[in-house]
Structure 1
Amino acid sequence: MKLSLLQLNPTVGDLKGNSKLIARGVLASRSDLAVTSELALTGYPPRDLLLDQDFIRRSWEALRVLAEELRDATPVLVGLAEPNQAEEGRPLFNSAALLRGGSVETTFRKTLLPTYDVFDEDRYFEPASSPQILDVAGTRLGISICEDIWNDRDFWKRRRYHSDPIQELIKGGAEAIVNLSASPFSAGKQQFRETMLASMARKYRVPLIYVNQTGGNDDLVFDGRSSAFAPDGRLFARARGFEEDVLEVDLDSRSGVVAQDDFFSESEIWRALVLGTRDYVRKCGFKGVLLGLSGGIDSSITAAIAVEALGPENVLGVMMSSPYSSRGSIEDAEALAKNLQIRTIAIPIAGIMNAFDSGLKEAFSGWKKDVTEENIQARIRGNLLMALSNKYGLVLLTTGNKSELAVGYCTIYGDMSGGLAVISDVPKTMVYKIARWLNERRPVIPEDVLTKAPSAELRPGQTDQDSLPPYEVLDEILCRYIEKHQSPEKMVEDGLDERVVRQVLRLVNAAEFKRKQAAPGIKVTDRAFGSGWRMPIACKY
């Protein structure tokens with residue numbers, strides 16, 4: 001038996017466009033059955049579009065049109081939301097519809113509904129009540145959807161759910177497991193996935209087929225890498241990473257193409273950020289992007305990502321020097337722009353700063369200069385960038401990293417202004433690693449940017465470490481707190497300075513109101529400040 005794994009890049013809500021992607025994949029396939037990813041017709045994640053009954057109705061109209069179009073083609077399993085006709089329970093099922101012979105023959109439903117991290121499926125879906133087997137070409141396929149494979153009792157120390165859909169499928173006579181997924185990317189996750197899936201195939205002694213989508217939708221990036229595992233756990237097929245692909249898999253000979261990949265963290269994160277930026281701009285309908293170039297590491301790496309994603313002709317760099325901008329930083333920004341071959345505009349802000357000083361002179365009489373004046377500089381730049389964004393129809397990229405966003409080392413309505421926070425889930429230390437990795441491939445970031453002390457340059461002689469611990473220390477504390485959920489007591493027990501730990505956690509908690517107003521960012525770590533971060537603002541803990 002042969003399967004075609006349709007690793008597509010759907011756009012949420014684009015029923016017509018997603019139908020074309022599916023049809024193209026099916027017509028290119030050479031197999032007994034084609035399989036899409038989870039909710040491929042609606043795009044994933046559709047979030048509260050699922051509450052719109054007209055959207056659900058239109059998706060089923062599109063499904064029936066697709067079935068007729070593919071009447072004489074390979075049968076295909078298509079992921080979409082299915083109305084629940086019962087008088088109780090959630091209004092929908094997360095389903096895979098079988099299109100065969102011009103009609104919607106049957107549906108297969110998801111059992112396990114995640115409600116952690118970026119997922120909130122219990123809000124919309126009713127779980128399946130029983131295992132579902134599909135007979136194709138003499139083979140009994142157990143059909144599962146995404147989370148259904150993430151609950152094996154022999155793999156997980158603590159299971160999240162009481163039931164195991166895969167075990168039930170095997171008991172029901174499944175000779176192979178097919179899983180339609182929309183599994184978001186995070187660094188290192190694919191290697192973990194492959195270990196888990198290989199373990200499951202080996203445990204049940206059946207082939208296991210995993211179909212994932214690719215592309216970026218809002219804060220999530222999907223890395224594709226659809227895979228097939230033999231009954232002994234051997235990986236015998238894998239689709240390309242971070243791009244569309246149709247992977248042909250032979251279940252009888254256990255043969256297929258294993259695409260080469262690079263699981264190096266810097267490479268994975270770079271590709272995810274490039275794809276996430278490209279799709280955000282493309283799917284939101286913008287012509288291009290602009291960003292402020294300060295001569296610092298964050299704006300440099302953000303500009304490089306934008307150029308890789310969109311081409312230099314679609315990236316505008318804006319240099320807004322102040323009296324506190326060093327000559328070196330200005331030269332570094334100019335050198336970066338030249339290396340990347342992007343257009344630039346220079347708008348010095350000294351005169352605007354003077355106008356603010358004059359306008360606020362009476363109101364600020366008797367007050368010393370402090371962070372207020374520093375924030376005014378950032379907000380001047382933010383206003384100028386947003387003005388250019390409006391005038392030119394370009395989306396503004398913010399350039400703050402995860403370390404800064406975590407502790408509030410950023411100015412709301414200033415450098416936080418923008419439409420996409422490209423590196424807001426990348427810790428500062430990883431920003432440097434990616435920059436060095438990039439320069440080994442193609443030297444574009446000036447060496448001085450990598451070696452000088454990081455600074456916001458909002459006052460004379462300022463460096464980031466005037467206000468923050470060294471980034472190596474800061475990032476370790478943040479990773480332990482945000483991603484590993486460690487207590488301050490545990491960090492101190494492991495040798496971290498208690499005063500520094502307490503200071504950092506106070507800053508994280510105090511900056512929550514800023515993060516709630518930040519531009520959406522691209523998730524690349526296990527826990528990002530976005531749809532998976534649900535912390536209160538008014539909180540005394």
Structure 2
Amino acid sequence: MTDTMPRERVAALVEAAARAAIAEGALPDVALPAVALERPRDAAHGDYASSLPLRLARAATMPPLAIAAAIAERLPADGIVAAPEVAPPGFINLRLADGFLQGEVDRVIARGAAFADLAIGAGRRAQVEFVSANPTGPLHVGNGRGAAIGDTLASALAAAGYAVEREYYVNDAGAQTALFAETLHARYLRLFGREAAIPDGGYRGEYMADLAVEVREREGDRFLTDPGAPCPPALGELGIALMVARIRATLESFGVRYDRWFSERSLHEPPPEGGESAWGAALARLRADGRLTEREGALWLTAADLGEDKDNVVVRSDGRPTYFASDIAYHYDKFERRGFDLVIDVWGADHHGHVSRVEAGAEAMSERGGGLHVLLYQLVTLRRGDAVARVSKRSGDIVTLDQLIEEVGSDAARFFFLRSAPGSQMEFDLDLAVKQSNENPVYYIQYAHARLASMIDRAAAAGHSPEGGDAALLTAPHELALVRAMLRLPEAIELVATTFEPHHLARYGTELAAAFHAFNDAFRQQGDPGLKVITDDAALTAARLRLALAARIALGRVLELLGMSAPERM
């Protein structure tokens with residue numbers, strides 16, 4: 001069940017008033033554009049502003065202020081908005097009525113965490129594929145940013161009504177996998193005193209030595225070979241499986257759990273139920289649609305009509321499919337075999353050059369392919385004070401996500417990764433992330449939740465309860481400002497679900513926490529003693545506790561969507 005956002009309800013009132021003005025002859029009979037409301041930068045101008053009069057001025061051949069006045073006079077007094085204000089050069093400023101805001105407190109409590117859920121994606125299936133780092137080494141901090149972005153985006157899409165699946169694409173085929181196996185083989189042989197060189201371009205981090213020890217402990221000398229012999233295939237497969245298990249454990253400690261771990265190799269194998277492989281089926285579709293041309297003994301995908309400015313090889317002259325072929329097969333599987341309506345691939349910015357061809361490939365082989373969106377994120381610089389943090393000695397050339405989690409915690413890592421737009425460069429301030437003060441946005445938000453929980457618990461110990469409280473008693477500006485802040489959560493979810501940028505949710509979380517802290521501070525400024533919500537008036541105390549309960553629900557929901565804990569004590 002979902003409810004209509006206040007903004008949509010107010011927009012409907014504005015549209016109804018404009019139609020009434022036309023019907024009554026106050027405005028000429030012109031076509032009405034969709035009514036969109038904006039939030040004024042200055043809260044003194046109301047909760048919403050409509051620029052509809054400015055957009056109608058040319059067609060109506062009337063001054064925008066006159067149009068605004070005609071519409072404002074006919075806004076129905078149904079309790080949602082207070083008296084509208086007409087402002088130059090032709091805006092209608094709208095403020096939610098106190099009675100409406102008070103009633104929303106009870107609605108939030110009645111609906112619980114679902115009060116902000118939407119129906120944008122109702123009946124549609126979405127898949128978010130993220131991280132998908134090659135299983136040839138531990139996850140680094142850059143992967144952590146992708147993990148936080150993908151996981152929070154998936155949560156927001158689910159809150160917006162989509163049926164969402166999270167997926168990790170395991171690159172268990174190709175040249176890098178072969179090089180990983182050769183490196184592991186050399187490390188393994190060295191444990192038995194054999195001379196074995198790390199291959200050129202091999203993986204030299206100490207984690208490979210640890211992995212070889214783990215293999216020996218599990219399998220003994222099973223994979224021991226003569227010098228110069230190739231790596232046993234089973235050793236490479238075991239190494240990949242162990243690395244995937246390590247990656248899975250890291251991500252679970254980061255609060256990320258996938259619905260599916262998808263094997264790249266499976267794209268080129270017949271499915272268990274029989275039939276053609278995903279790559280075979282995709283190739284047949286491209287061939288049937290005339291998308292393939294043969295040159296120099298290779299097969300090329302032609303997609304100029306889909307925005308790709310050059311042809312791309314899908315099958316080499318030796319008959320082997322390219323990595324791009326795997327991309328095509330993978331998205332064929334997503335759209336055609338599994339029937340997703342929306343597919344979001346979360347990639348590091350270093351993959352920018354691959355975006356256009358993958359999007360063109362998806363559209364070429366599926367009518368659903370236009371539902372693919374590639375979200376790029378920039379990498380991360382770690383800072384401690386004024387200095388760039390040292391790289392990991394253990395891993396050789398990276399700082400692992402495990403190390404970051406150990407130093408600052410999962411909550412801080414996730415929030416810091418999410419606080420800026422994915423496409424922006426970011427510096428991760430390690431010192432700030434562990435600071436126990438309001439300078440740290442993680443502490444600031446979580447402390448607000450803990451303070452709300454403590455407020456309610458301590459009031460209960462003193463014999464006070466929000467049950468039966470009358471929200472109509474909440475009339476102070478700081479009380480209603482907190483309600484207004486809570487009601488912006490559905491809009492934040494909508495923004496993430498339509499722009500695919502989860503930093504909007506992190507920023508909203510900070511704004512909601514700020515509204516609570518302002519609410520809390522207002523009592524202190526007034527000299528209100530004790531718990532600040534408790535007064536000699538039992539009815540007013542119950543009403544304020546009811547507001548605190550609703551705010552706790554809203555802030556807890558934000559933290560849940562961000563993948564962070566909601567502490568009750570700090």
Structure 3
Amino acid sequence: MNGAQALMQTLADAGIEVCFTNPGTSEMHFVAALDSEPRMRAVLALFEGVATGAADGYARMAGKPAATLLHLGCGLGNGLANLHNARKGKVPVVNIVGDHATTHVPYDAQLQSDIETVARNVSPGFVRTAQSTAQLAQDAADAIAAARGLPGQVATLILPADVSWGEGGVPCPPPPPPAAPAADEAAIAALAQVLRAGGQRCALLLGGQALRESALLAAARLAAHCGVRLLAEVFPTRMERGAGLPFVERIAYLAEMAGVQLADVEHLVLVDAKAPVSFFAYPGKKSDLVPATCTVHTLATPAQDAAASLKLLARALGAAQAAPALEPAQRPPRPRGPLTAPKVCKAVGHLLPEGAILIDEAITSGLMLGVMTRGGPRHDLITLTGGAIGQGLPNAVGAAIACPDRPVLALIGDGTAMYTIQALWTMAREHLNVTAIIFNNAAYSVLNVELERVGAQEAGPKAQSQLDLGGPVLNFAQLAQGMGVHAVRARTAEELCQALEYALAQPGPHLIEALVPESLGGAKRKVLPWLLRSLPSLPQPLARALKKKIAP
């Protein structure tokens with residue numbers, strides 16, 4: 001075996017079945033080795049950000065890492081944004097980056113760069129450059145172990161070309177699966193005492209693995225027994241939702257609204273989550289969203305078993321047999337009339353199929369998605385964990401490959417869609433069952449909102465032009481058709497529903513371009529900053545009602 005063949009067998013023996021690739025010259029021996037391993041599926045992406053985002057989406061749904069194959073430091077740089085999202089979501093990825101042959105490095109060729117420095121931004125826990133063919137497979141096994149550990153992470157293995165082509169490669173046995181301990185008895189006892197005394201003044205903040213069914217049910221039993229509130233991170237990595245599962249209120253993206261949600265919480269218990277902070281800094285506003293009167297506790301860290309810890313806490317409180325409150329089955333009615341973003345969300349809720357994977361990168365256009373799908377058929381929700389836009393379409397590729405028997409719906413804003421639009425080509429090439437709905441409001445709507453919130457001076461024509469996508473207006477239906485994806489435009493709710501019904505009934509990828517006005521445009525955008533500033537001074541019931549009206 002050469003190094004690449006030994007590496008390929010090591011990956012496959014460890015259960016890594018998919019490699020998302022965008023290769024170049026230095027990776028050709030790895031590419032050739034793909035044919036030596038029938039267990040490895042190779043999926044080509046036309047842009048590195050699609051490959052990395054697809055690996056992220058795959059791991060979220062498969063529960064295990066995929067591999068990527070990227071070309072040198074420049075290719076890694078192109079894929080960095082979605083590796084950042086994977087890092088923030090604690091998603092396991094084995095990230096393989098080709099490098100020049102070790103003998104070629106001293107010549108400082110045009111593509112020579114410091115790959116390790118670039119990689120540490122997204123792989124702080126594991127970056128390694130393979131030094132020899134004989135050691136390569138062990139390096140790969142170490143990378144796999146690091147990626148699969150708890151919490152999951154992006155593990156980057158840098159593969160020099162001569163290490164790949166060198167003879168004498170020896171496959172390495174797969175590393176053992178990670179073991180996650182539950183919270184210890186002392187932590188359980190201390191938190192049980194807090195919840196007994198605190199009741200409705202306590203909240204569990206769930207993230208990561210705590211948003212899966214087993215953990216959700218344990219948390220809901222605690223809520224039923226003790227009166228604690230259930231909250232979820234702003235952007236969950238993967239959240240199970242729908243009829244028959246507990247409802248969990250997500251922390252709002254807008255810091256002022258998150259403040260309303262947390263205002264009366266005196267004890268915040270973290271379960272595979274971090275304490276909430278503002279997404280950005282704003283003049284005169286604090287970054288830490290936890291009230292000064294609130295004490296933060298930790299039940300389970302990301303390295304611990306969230307579900308087991310919640311069950312132990314429920315047992316300690318006598319809540320193990322409590323009846324959890326579960327969502328009843330319900331759907332919104334079929335929308336009608338001129339199309340708006342809330343009507344698109346309503347149509348998705350009305351037609352959502354059982355077992356769907358719902359990917360939300362709709363930004364402002366998706367404000368009503370949660371409430372419209374709350375009692376729908378069971379589904380998984382994937383969101384933008386790291387805030388680096390361009391995640392949604394690649395995530396859909398990976399999720400569809402991980403779960404080929406489940407429909408994937410990706411709701412994407414027009415600005416973010418253009419970051420990784422090449423994902424549509426991969427969907428067509430791989431015949432994936434993905435329905436992408438692009439909200440075309442011809443604006444970076446969220447940035448228009450932020451311009452008002454940060455207190456910048458009133459925007460003039462040059463400033464406004466940087467947040468406007470209206471000249472020319474993008475035609476996503478034509479872009480999709482040019483990459484082999486069936487696509488239509490919808491201007492009315494009736495057209496949208498008809499297109500969605502067709503897409504869900506026909507195999508292969510589909511794109512629906514929803515032509516909608518901005519959800520937070522015009523007068524709403526002018527009023528919003530004033531309203532947000534006023535929330536802290538309003539009576540709590542009124543503040544909560546306003547928050548629910550804007551972002552339910």
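Computing distance in nm of label points 7 Å out along Cα→Cβ at positions 9 and 289 gives 4.5 for which of 1, 2, 3?
2
Have a look at 1, 2, 3 and say which one yields 20.6 for mean count of other Cβ atoms within 10 Å over residues 297-304, as calculated.
Clearly, the read-out refers to 3.
Ranked on distance in nm of label points 7 Å out along Cα→Cβ at positions 241 and 433, which label among 1, 2, 3 comes first with the largest value?
Evaluating distance in nm of label points 7 Å out along Cα→Cβ at positions 241 and 433 on every structure, the highest lands on 2.
Suppose FRET efficiency 1/(1 + (r/R0)^6) of positions 337 and 489 (r between Cβ atoms, R0 = 30 Å, to 0.05) works out to 0.95; of 1, 2, 3, which structure was it derived from?
The correct label is 3.
Check the numbers for mean count of other Cβ atoms within 10 Å over residues 129-136 across 1, 2, 3 and tell me which is largest.
If we compare mean count of other Cβ atoms within 10 Å over residues 129-136 over 1, 2, 3, the biggest value is for 2.
From which structure (1, 2, 3) was volume of the Cα convex hull per residue in Å³ calculated, if the value obtained is 158?
Structure 3 accounts for this read-out.
No value in this document is a laboratory result; all are computed from the given coordinates. Everything numeric in this text was worked out from a predicted model, so none of it was measured. Cβ atoms are built from the backbone, for glycine too; each structure is taken alone.
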